[in-house]
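Where a number appears in this text, it was derived from the coordinates with a stated rule and is not lab data. Please read these numbers as outputs of a predicted model, since none were measured by experiment. Cβ atoms are built from the backbone, for glycine too; each structure is taken alone.
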Structure P
Amino acid sequence: MATAVAHPSNPAKPSVGLAGRRYDDLFFSAMALLILATVFVGFARTYYLAGVFQAPLPSLIIHLHGAAFSCWVLLLVTQATLVSAGRVDIHRRLGIAGFLLACLMVILGVLAATDALVRSGGNPHMDPKVFYIIPITDMLVFATLVFFAFRARFNPPAHKRLILVATVALMIAAIARWPLAMVHRNPIRAALFSYLFLLVLVAYDLWSTRKVYRATLWAGAFLIFVQQIRMPIGQTAAWRAFASWVLSHAR
């Protein structure tokens, strides 16, 4: 990030660029830690505090899925910390590994969703074929936003916002496992709750720059749009036929 030069008539005036960077470092590090806490609370009882590798998960693919997604959240915290520490060189090297991890996560996410479809192991209050659209579209949103984040890797403001919104797309599973009646096992309410992360990002944009970044607007709108239209689509005959086709081949 370029450093603004103080005006000669006011040499004591602080650099807006440096101030903005300090605020960004603090904000995105705090958001990464908040996401880490959200995921830990959601999966503590059944995964993290159950011994991870010894956790009673239904299949190997679910173990791999949990490990990969946990690595993503830890990488998010690490990357934010590296930027705050000024180690952008290491951040960029890890970014390549992060992109490859994201690709693996999409594959594992689809396989885990299909495994749950076969076991009828999704939400007990929903038809497994209808529920199948939730993790599939989560992977669609995540993959799309990570792709554009990778393209914008030399545009730090856009890049970090796209990565943050992409990670918010993964938050529903964790929030729906919180021990709160209003969201527990309710993916629709969990999705609405996850939008608080987007509202905080919008509020930060307005506070720090007096505008909302274009990446925040389109990424957040894309996330909300897909999540709001998927349930009506999931209840159509066409989607049920597709889910039945996947089920027949997965078995």
Structure Q
Amino acid sequence: MTYCVGLKLKAGLVLLSDTRTNAGIDNIGRFRKMFVFEDPGERVVALMTAGNLGITQGVVTKIEATVKRSLVDSDIESVMTCETLYRAAQLVGEAMHEVQARDRARIESQGAAADATVILAGQRRGGEMRLFQIYSAGNFIEATDDTPFLQIGEHKYGKPILDRVIRPDTPLDDAIKAALVSMDSTLRSNLSVGMPLDLLVIKADHCRASFSQRIEQDHREFRQISDSWANALREAFHGLPTIRL
């Protein structure tokens, strides 16, 4: 499985994904789940994927191939040439639908799950920042001010901190910490999610990848965040009132 989270804030977008795939207790692999397309200053589109790896790789390959063709043929529509980011989400949904229609029955006939999800985030020059979650059927939802974050994969362990901390006006520095704590909570509770991590920040109206980093197991700041959060939780727990028996 995997865990990916996207935050949509007034200050920008924060995206974080792990890299683990799990096809059994003795078949663990590392595959990138975050893919970025950009024309700096004009448009940036990021994808994060979860679910059946064959399905998600097929979807990303179709998107990448269409982007390459659209660079030499202006009549071809891609996530980098379409009019809006909403239309980009539709294009990813259409690619998902095509790959599912081609492969789903064969995958499920072998007893495997074919479900997959994609988070799409980005901004084009003159447009708004957008954050979408695209499902196996190709339909999608969009993040709003009421729910300014989206998660795919093993999301339940990392949701409580986001519910408590993330608001549209959360500063980017705090949002990055919240995303990393959310991921750390998932790493501690689910072996199907694993290091390294990919972090991407897109500042509002910059229309480019403002900050991108691969976080390995020995990343100093991430280890400090993990240890500090664990210590703070223990201290908070011991400070709770006691119900006398």
Structure (P, Q) behind the derived value -12500 of helix-only ellipticity at 222 nm (-39500 (n - 2.57) for each DSSP H run of 4 or more, over all residues; to 500): Q
Which entry (P, Q) yields the derived value 18.1 for mean count of other Cβ atoms within 10 Å over residues 36-43: P
Which of P, Q yields 28 [relative contact order in percent (Cα under 8 Å, 6 or more apart), calculated]: Q
Distance in nm of label points 7 Å out along Cα→Cβ at positions 132 and 228 from the coordinates reads 2.7; which among P, Q: P
Label whose coordinates, when Cα extents along the principal axes in Å, for residues 116-219 alone is calculated, return 41, 33, 25 (choices P, Q): Q
When distance in nm of label points 7 Å out along Cα→Cβ at positions 100 and 124 is computed for each of P, Q, the largest belongs to: P
